[in-house]
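S.K.: Structures incoming, each one as structure tokens.
Values quoted throughout were computed directly from the atomic coordinates according to the rules given, and no laboratory measurement underlies them. Remember, it's a predicted structure, so these values are computed and weren't measured experimentally. Cβ atoms are built from the backbone, for glycine too; each structure is taken alone.
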Structure I
Amino acid sequence: MRWAEFSRECPELAEIARERIADAHILLLGTLRADGSPRISAVECDLVGDDLCSGMIWQSTKALDLVRDPRMTVHSLPAGLSNPDGDMKLFGMAVPVEGEQKRAYDRTLHARIKWSPTEPYHCFAYDIASAGFVKFRGSGRDSWHWRAGSVLRKDFRPDVV
């Protein structure tokens, strides 16, 4: 499901994802290389209408990963060693964006940084199938998990010594 539907279905995690990922305008994107090994790349992102989108350099290796295999993981940027805000992750598929939706991405990016990419370039929206959030506190960690069509599960997992 796209961002807007994710926000309706799981508003608690969507709000955390908005704060950690969308408002920061940068995320760590996990893709799969042709040989199946993982690739991690920092990319810019913006909320554009109903979607969380990222533009990528034309024919960049991360973009070609997604063209070949759209499975992806999005991860928030850790805020230092202790990472007091926790880790937010989104899992799903990258969907190519074209036409008016791509122009909307151009306008959104330009409004934010006064720059627009030139064609050709890749643009993807993230179709979210599941999400997770982990935050360390006290003698353990909060662990939240959600899958499309299910309810948000919240657990506290104590440290095991």
Structure II
Amino acid sequence: MRLESGQPAPQFSGLDHEGNKTASTDFADRRLVIFFYPNAFTPGCTTEACDFRDRYQTFQDAGYSIVGVSPNEPGELARFRDEYDLPFPLISDPDHAIAEAFGAWGIKKNYGREYEGLIRSTIVVDEHGTVEAAWYNVKAAGHAGRVAGSVVG
């Protein structure tokens, strides 16, 4: 089920890139941008993560934290974060429980083939835990700029 503006955001927890438990409660009273990406080190996911990195200060100045979520294991996320100098936490979601809760897991189509997988999505949560905005099935290139333009102004 896809989330819409005004709905309460699901609670989540998972291991971050360092293997530490990270939960939605760690971001209490902060606005949060959660971007879901299918696989570290792939071209689209690298582009998207680096775009969020390049706009990190803009989001920070507007009171937003950023978190990336993918099915990759913590060790792979650590290498991805280090290689691309990503300043925000990356959360491992190998059983896709977080993605499912946020509506970012489902049927995908690729070259006429349908399969279940992670749907590139971004959910913005306000400081009260309410969904401020949600984008699903987004194109990686330019998406971070569109999110910034929409929620930061």
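S.K.: Suppose you compute Cα Rg over 2.2 N^0.38 Å for every structure in I, II: which one lands on 0.95? Write down the numbers at each step before the final one.
M.R.: Details: I: 1.07; II: 0.95.
Computing Cα Rg over 2.2 N^0.38 Å on every structure in I, II gives 0.95 only for II.
S.K.: May I pose another question? Figure out for me which of the structures I, II the number 2.0 belongs to, where distance in nm of label points 7 Å out along Cα→Cβ at positions 59 and 83 was derived from the coordinates. Please report the intermediate quantities before stating the final value.
M.R.: Values: I: 3.6; II: 2.0.
Label of the originating structure: II.
S.K.: Could you tell me which structure in I, II was used to calculate distance in nm of label points 7 Å out along Cα→Cβ at positions 35 and 115 as 3.2? Before the final figure, lay out the partial values.
M.R.: Working: I: 3.2; II: 2.4.
Clearly, the read-out refers to I.
S.K.: May I pose another question? Thinking only about distance in nm of label points 7 Å out along Cα→Cβ at positions 107 and 131, which of I, II has the largest value?
M.R.: Details: I: 2.5; II: 1.9.
Structure I gives the largest value of distance in nm of label points 7 Å out along Cα→Cβ at positions 107 and 131 among I, II.
S.K.: Separate question: Supply the structure label, taken from I, II, corresponding to distance in nm of label points 7 Å out along Cα→Cβ at positions 27 and 139 with the calculated value 3.7.
M.R.: Values: I: 3.7; II: 2.6.
Here the read-out was taken from I.
S.K.: When relative contact order in percent (Cα under 8 Å, 6 or more apart) is calculated, the result is 22; to which of the structures I, II does this value belong? Spell out each step's value before the answer.
M.R.: On the way: I: 22; II: 34.
Value 22 for relative contact order in percent (Cα under 8 Å, 6 or more apart) corresponds to I out of I, II.
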